[in-house]
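Peer 1: Pasting the structures in now, so scroll down.
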Structure I
Amino acid sequence: MTLKKNWNAIIGKSIIKGYYWSLTSTNIQMFRIMKIFSSSLKGKLKVLDAGAGSLAFKPFFKLHDYTAFDKTNTCEGLDFIADAARIPKPDAAYDLVICSAVLEHTREPLGVLKETFRVIKNGGTALVTVPHFHYIHGEPEDFFRFTSYGIEYLLKEAGFSNISVMPVGGILSFAGTLFSTVFLSTAYYAGPLFALFLFLNRVFAEFICMIDGIFDREKIFALGYIVTATKR
């Protein structure tokens, strides 16, 4: 429990201080995908971050009209408090809705996706991330893990089309992420030396990303998926 508590504290501080996306090889891969996705967006969009947590995704959307909420007051900067299954906004209000690391924490993930569909404009996009392999977290509200086929099925049932599922992390990233979690959580009380541990961990995580890209192209052991889908 101490390691998990330390890891949660590290995540919170890393988002504020700007090194969240280099904590693990999985985060690094997600960052690269998100950079490509966000740079491909045209014009100034109305963006809703549903279940935004500590606003890790906000830096990708600085050029857009970004609004964020969560069901509890998780951090400063949230625009309102709400449940992702009951978003207090009108139909077709947003060009892009982000739903990251939310579906595993809701009893009715299809209901959340249908609500996401409702608030997206025609031609708009949903950006969803879900875990495939992950330790229990946010308990007791930790209910599901998803395969690529499962999340695609749910998005279709919610009404989305043009679904693209991108795996994040392979078998080495799976092991590497566990190592980074234990390594940094153990080093959490190292004081000024913690910066050195962060540097060493980043070098390790970058190396794992490179090796994973060479030897695990099918990503059967993906840690999770980044998914985009369109409302037509």
Structure II
Amino acid sequence: MHKILARILHVDDEQESLKIVSKALLAGGDYIIESCTSCEGALILCQFFHPDLFILDVDMPDIDGMETLARLRALPQCKDTAAIFLTGHATRADYALYEKLDVIGVIAKPFDPRALHQKVLDLYMGIYGGKEQDALIDTEQLKEFRDIVEDEFSSLVRTYQEDGASHIQDILTSLHNNNPVTAKARAHSLKSSSGYIGAITVRNLAEQLEHTIDENSNEDSILLARKLEAAFDQTKILLHPYCF
């Protein structure tokens, strides 16, 4: 089951690190971020703040990141919360130890703040995109598209979501009004934009709808359009974390 990344709890005993990580993540995504400098502070925050992700510094005085994670996971509301370690200790032996603690990834310090958001997002979506994401989105195509458009990526993802919703509404309205020409044109536009962004299920259904409009009854076209609408709605959810 996919999960949207929206709320992040960052724990680090260094104030400067808290500022850098928060700034880097907020520059890349629209998140709610809570920060604190100790395990005790994190436990208090989690009484009312239920994060989707913990980002924990390993090397903290008194209670380190590994013990902090264990105590946070002991809270019923946090027992399944994803976690990433930030650490200056990133040897092979260190990684083997961290992996036993059920974290989704480890990011070595020092890190490039400009690359931090994408690294965190890739780790999170790699786990929580799951089979549903694989069926709906070609992540390699999405990454290739991101590399091509660079700084315009998030804006174009948002535009795809907005335009796609409009196209589907136009398709349904046109089919109900027996206007196959407009419905077919909108399906073609959605097919093209979905191909660029890697929304493979939406692309395939839009292409199928193009042919169905020509070859089958209007009722068949409406049923397929409803299936297209459902696939697009799920794809929008999976694309949400990429809309910075």
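Peer 1: Name the one structure among I, II that semi-axes √(5λ) of the Cα gyration tensor in Å, for residues 42-121 alone of 21, 15, 12 was derived from.
Peer 2: Numbers: I: 18, 16, 11; II: 21, 15, 12.
That value comes from structure II.
Peer 1: Still on this structure, I have one more. From I, II, which structure was P(r) over Cα pairs in 10 Å bins from 0, in percent, for residues 74-113 alone = 27, 47, 23, 3 calculated on?
Peer 2: Details: I: 23, 57, 21; II: 27, 47, 23, 3.
Of the structures listed, the value fits II.
Peer 1: Okay, moving on. 1.00 is what came out when FRET efficiency 1/(1 + (r/R0)^6) of positions 10 and 138 (r between Cβ atoms, R0 = 30 Å, to 0.05) was calculated for one structure; which of I, II is it?
Peer 2: Numbers: I: 1.00; II: 0.45.
Clearly, the read-out refers to I.
Peer 1: Quick check: -13000 is what I get for helix-only ellipticity at 222 nm (-39500 (n - 2.57) for each DSSP H run of 4 or more, over all residues; to 500), calculated from one of I, II. Which structure matches?
Peer 2: Of the structures listed, the value fits I.
Peer 1: Consider the structures I, II: one of them gives 8.0 for mean projected area of the Cα convex hull in nm², for residues 34-169 alone as calculated from the coordinates. Say which. All intermediate terms of the calculation are to be shown ahead of the outcome.
Peer 2: Numbers: I: 8.0; II: 10.9.
The read-out was computed on structure I.
Peer 1: Further question: The value 19 for relative contact order in percent (Cα under 8 Å, 6 or more apart) was derived from one model only; which of I, II is it?
Peer 2: Details: I: 24; II: 19.
Considering all the candidates, the number was obtained from II.
Peer 1: Here distance in nm of label points 7 Å out along Cα→Cβ at positions 18 and 194 was calculated and came to 4.5; which of the structures I, II was it taken from?
Peer 2: Numbers: I: 1.8; II: 4.5.
Derived from II, not from the others.
Peer 1: State the single structure among I, II that was used to calculate P(r) over Cα pairs in 5 Å bins from 0, in percent, giving 1, 6, 13, 15, 14, 12, 10, 8, 7, 5, 4, 3, 1, 0, 0. Intermediate values should be presented prior to the final figure.
Peer 2: Working: I: 1, 6, 14, 18, 20, 18, 12, 7, 3, 1, 0; II: 1, 6, 13, 15, 14, 12, 10, 8, 7, 5, 4, 3, 1, 0, 0.
Considering all the candidates, the number was obtained from II.
Bear in mind that the values in this text are calculations on the coordinates, not laboratory data. These numbers were taken from a predicted model, which means no experiment stands behind them. Cβ atoms are built from the backbone, for glycine too; each structure is taken alone.
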